[in-house]
Structure I
Amino acid sequence: MDSPEDVPRLRQTVLDTTDVRALAEFYRLLLGYTYRHGDEAPGSGEPDTAEWLVLRAPEGSPPLAFQKVDTLPRSSWPDNEPVPQQLHLDMTVLSKKALDEQHRRVLRLGGRMLLDRSDDDEEPLRVYADPAGHPFCIFVG
């Protein structure tokens, strides 16, 4: 077995997007993250030319980063054809009540529900697409 010094460590997850600030704002509001110093939105009247932004979690969870791309085909999941989801984020809440509260927040923030298994007795969950089309799950864990 390799020692901890011999293996890479996951630094962050990076999501491609055509609108870096909009997607970062979606996840900042959803997860309660804050911008890395220097990545905050520019002042009023100043152009936002960000091509890379990083959000940090207050409790030390892994950061999320956002990278600008010119085009981004949306995942067609759950159909998987022609564009599978390729990657998704899993998020957890403590109760069905919290799952329902987060459902309303996700929709209000601009997310779109893809799958509703909130009535599943073993693992209530919902799958959403963020504003850029990346799938993510929120489930009771």
Structure II
Amino acid sequence: MKSLILTTGARLLIALFLVFSLYVLLRGHNAPGGGFIGGLIAACGFAIHAFASGVAEARRALHVDPRTIGTLGLACALIAGLMALPLGAEPFAGIWGEIADYKISSVLLFDIGVYLAVVGGILTLIFALEETL
């Protein structure tokens, strides 16, 4: 049975969860939070949408297969970890650079990779479980 209140609320909550998850992801670079917690929060938003509207609608809202998101996240984390090797540093050593007066680091790329891997892994699991019920 679908609830109109839950379906309407889920549309609002998914946007709120995604914005907050990005805040936690970017805040985690210098404070508590980061890719893992941010990824869990984003996955919770899509999970609520899947419970309210069904998995097919949640997949349409996601636009990309969760396995692809997880694979992309693993690739980002691996690239961030191996960026230090050509410079003679140890794997997963932080590399900092500057692009257009903005300081960026390989640590942020690693956090983004963890974020995407968690979102992809959790949503793959939730969607598979929800489709079997």
Structure III
Amino acid sequence: MSGKPSVTAVLHDTPYLVSFTDDLGHTWQADEPSDVGGGNTAPPPDRLILAGLGACTAITVRMVATRKQIPLTGVRVELALNPDGKPETGNDIARQIFLEGELTDEQRAQLLKIANACPMHKLLTGEVRVQTTLA
């Protein structure tokens, strides 16, 4: 894994279509839905945040299950942002994890604990500071 994750976002002429590159050489895009003027050609930013948490949750659970030889055969993570409407303060993410395999209640509880300790969960529930400058 690289030392310091970094992403560059670039928006050119196409309204709201943003292209990303990262320090590992990956490329992807974000867009906005057509009802707000975008082309709906890629996920909007809020879905990208949910996807990051979902990916991190599934990967972390799988890594630990493999290391501890827990018979996990699959993981599905369903996420929703503010499923009950926007709260007065903050935001709510509902995350439901489906674990596949012949797992004991103890193994399931252990994997839930691990899911709540995944790096993106820690990032999203911890203090985040964003320092912005113009170049």
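Values quoted throughout were computed directly from the atomic coordinates according to the rules given, and no laboratory measurement underlies them. The shown structure was predicted, so the numbers you read here are calculated from the model rather than taken from an experiment. Cβ atoms are built from the backbone, for glycine too; each structure is taken alone.
For relative contact order in percent (Cα under 8 Å, 6 or more apart), the highest value in the series I, II, III is held by structure II. As an exercise: helix-only ellipticity at 222 nm (-39500 (n - 2.57) for each DSSP H run of 4 or more, over all residues; to 500), calculated from one structure in I, II, III, equals -9500. Which structure is it? Of the structures listed, the value fits III. To test your reading of the models, identify which of I, II, III gives 15.8 for Kirkwood radius over Cα pairs in Å when calculated. The correct label is II. For the set I, II, III, ranking by FRET efficiency 1/(1 + (r/R0)^6) of positions 37 and 69 (r between Cβ atoms, R0 = 25 Å, to 0.05) places II highest.
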